Structure I
Amino acid sequence: MHPQENALSLYLHIPFCRARCSYCAFNTYTELEHLMPAYVDALCRELDYVAATAPTRRLRTVYFGGGTPSLLPPRHFSQLFEQLQRRFSLDATAEISLEANPDDLELAYLQAVKGLGFNRISIGMQSAAAHILRLFERSHDLHTAQNALKFARQAGFENINLDVIFASPGESFADWRATVSALLDLEPDHISMYGLELKGGTALRQRVDSGALPAPDDDAFADMYEYAASQLSRQNYQQYEISNWCRDGKTCRHNLQYWRNLPYLGLGAGAHGYAGGCRYSTIAAPQRYINALTTPKHGDFPFPLSPAAAKSTEVTRGADIYETIMMGLRLTREGIERERFQSRFGVDFLALFGEPAEKLVALGLLCVNQQRVRLSERGILLSNAVIRELVAALPAAE
């Protein structure tokens with residue numbers, strides 16, 4: 001049993017942004033920042049509701065994501081930490097993470113949030129190329145990102161992640177090499193590297209669809225990924241997930257809970273969670289979320305739901321198997337542990353997926369031994385096809 005299985009992870013969603021990002025679909029603008037005090041009050045009330053019905057209140061990880069959580073002043077984080085300590089039990093070694101934009105991170109701010117209890121910070125560097133940052137409507141530049149990491153070190157953070165994006169429209173291989181070089185010069189403890197996804201309804205997707213920007217190229221995507229992976233390996237970064245590398249064992253423990261398909265609570269407007277045998281989401285609009293938690297509600301709200309719940313779906317055995325495969329295979333070293341799979345589902349992995357697994361092994365895309373099933377190095381680039389091949393056998397098996 002993984003130690004994460006007897007405790008929860010908590011994700012707190014802070015949906016406020018400086019501006020609408022061209023590559024995401026946030027509808028929360030700076031004009032809504034006046035809602036912050038009421039939003040934090042509502043989030044504290046949602047913590048009350050969920051803690052009251054939780055079968056365990058032990059937390060191993062807490063992750064403040066968004067949005068731009070670093071827009072919150074330290075006093076609001078202080079209020080949330082006080083509520084967490086009242087209603088939950090944080091492990092002494094709990095990983096407590098903050099997502100942040102580089103241009104929010106002055107030394108005094110970082111010292112304040114470090115003093116409150118944050119011990120991990122994830123900084124959205126995104127790119128070293130000025131024209132790519134303009135494409136994403138980001139207000140920072142490389143120098144700002146460099147200063148943010150320097151200030152984080154000075155404030156005492158010993159676990160710093162940098163996020164970068166590759167295969168953006170108009171990004172050349174030279175642009176990407178420069179970003180990888182700048183990234184490695186900064187020597188973060190953890191690196192998250194994501195290929196751009198053009199989501200529907202975003203400004204960037206509309207520009208690509210209209211022909212104003214070139215569509216991402218699959219071959220360039222693979223070349224950029226393989227180049228960065230080789231450079232990170234040379235600098236002693238260990239890949240442990242398709243898009244994540246770390247040094248000194250500094251994996252993101254919060255995300256491991258997610259990739260292992262273990263329970264995590266999602267609170268805040270537009271959050272998603274998985275606990276109590278269901279997947280659920282909360283009201284996305286901040287004002288409606290606040291209203292739902294401000295007006296007195298009567299009746300029971302079964303764990304993990306609260307008055308802010310928008311949707312909840314019971315996870316069937318078939319869906320649980322699918323999600324375990326889809327997320328577990330992202331773990332490049334660990335993969336899917338067969339003993340844990342057997343304990344969870346009452347059947348060995350190969351009893352369900354022996355035929356497609358044998359085919360994928362023969363194609364050099366999957367590695368199978370007595371302990372685990374994981375993607376091969378070649379299979380990492382074709383992970384979606386591997387997962388499709390496996391789960392195609394699921395309806396017959398179920």
Structure II
Amino acid sequence: MNISKFVTPEIIFGHQSLGQIGESVLRLGGSKVFLVTDEGVMKAGWAQKATEILEASGLATEVFFSLTTNPKDFEVEQGLEKYLRSGCDAIVAVGGGSPTDVAKAVAVLATNGGKIRDYEGINRITHPLPPMIIAPSTAGAGSEVSQFTIIVDSARKLKMSIISRSLIPDIAIVDPELLQTKDPLLTAATGLDALTHGIESFVSLASTPLTDIHALKAIELISRNLRNTVAGSASKLANADMAMASMLAGMAFSNAILGATHAMTHQVDGLIDLHHGETNASILPHVMEFNLSACPQRFSQIARAMGEQTAGLDEMEAAALSISAVRSLIRDIGLEKGLAQIGMRQEDIGALSENALKDACLVTNPRRASKADIEQIYRNAL
């Protein structure tokens with residue numbers, strides 16, 4: 001049997017678990033907290049609530065929220081400057097993937113120095129990071145449990161994948177109540193991002209039985225609950241299921257890595273500042289079609305997890321149902337758009353494909369992809 005490892009942070013899950021944030025910082029030895037969030041979370045009141053909980057625990061706070069949907073390297077540098085001036089000794093992120101990515105990147109530079117581009121790739125972080133706690137407000141990125149941070153290189157106009165065991169937070173606090181304030185588009189985009197994590201990690205060359213069980217459960221929960229949460233008719237239980245699904249998908253991809261969808265969307269996201277989940281929606285079905293022949297048995301399992309009836313079908317027929325199920329879900333949640341509709345041009349394909357070949361996520365894609373293959377997938381997705 002092959003040796004594999006599976007790493008996660010300490011996880012606190014459940015309604016009103018945000019109330020554990022102060023006690024968690026104290027357990028990690030923090031005395032002043034650098035709280036990373038964004039304007040949407042500020043307007044929703046969750047950053048204020050977190051600050052009140054921290055201060056009630058005797059902890060001083062410094063808030064940083066100057067960041068965008070796809071966080072940039074210069075935003076990380078602004079955050080680092082404020083962190084170093086503040087005298088903080090612990091980092092907390094409250095929000096979706098963007099605050100979490102910036103919090104992790106600031107933590108890297110605070111103790112390792114240099115520029116965030118120096119850490120692009122795998123295992124380039126050498127010094128321990130400050131204590132770090134993540135409380136997600138979206139059911140999508142799964143960053144609260146992952147060893148990833150994704151930052152836009154503003155000069156090259158692409159997303160850098162930074163992957164290291166050091167980036168796994170000390171504690172993840174997953175409170176489904178924070179999902180109540182998301183609008184339908186954000187709910188759709190984050191949910192589709194989580195679905196993509198589940199699918200890509202399940203077919204990844206680095207998947208293991210430990211990642212498979214989390215990936216398939218995430219796919220099942222998202223397929224069952226995302227339509228209702230986008231429509232605004234979700235119960236508390238459905239929101240909890242989506243929070244669980246996002247976390248499980250994060251645990252799966254953190255350990256199994258991803259595939260061509262993310263290698264390609266990272267490039268588009270660096271060029272066009274849309275939510276990552278919207279870009280995934282445009283590309284995921286086309287990558288699934290490309291990968292289908294490499295692992296049809298895996299795709300047939302995905303189809304069943306999404307509720308498709310595969311009895312009596314041969315393996316390829318059953319596998320193909322996973323693609324139609326994904327397309328149907330994308331259509332139902334309002335994300336059925338080609339890349340041209342979101343601003344990508346035919347003339348962008350060459351450079352984006354060249355950059356995608358260098359993305360770490362492509363290494364674990366189940367089917368080897370050449371530049372010509374990636375170019376064709378981009379053309380199909382236009």
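A few remarks follow.
- Origin of the derived value 31, 29, 21 (semi-axes √(5λ) of the Cα gyration tensor in Å; candidates I, II): I
- Mean count of other Cβ atoms within 10 Å over residues 236-243 derived as 17.8 - corresponding label from I, II: I
- With distance in nm of label points 7 Å out along Cα→Cβ at positions 92 and 364 derived as 5.0, matching label from I, II: I
- Origin of the value 23, 21, 17, where semi-axes √(5λ) of the Cα gyration tensor in Å, for residues 140-315 alone was derived from one of I, II: II
- Structure responsible for 1.1, with distance in nm of label points 7 Å out along Cα→Cβ at positions 12 and 44 calculated and labels I, II on offer: I
- For helix-only ellipticity at 222 nm (-39500 (n - 2.57) for each DSSP H run of 4 or more, over all residues; to 500) computed as -12500, the structure of I, II it came from: I
Readers should treat all values here as calculations from the given coordinates under stated rules, not as data from a laboratory. Everything numeric here is computed off the predicted structure, so don't read it as measured data. Cβ atoms are built from the backbone, for glycine too; each structure is taken alone.
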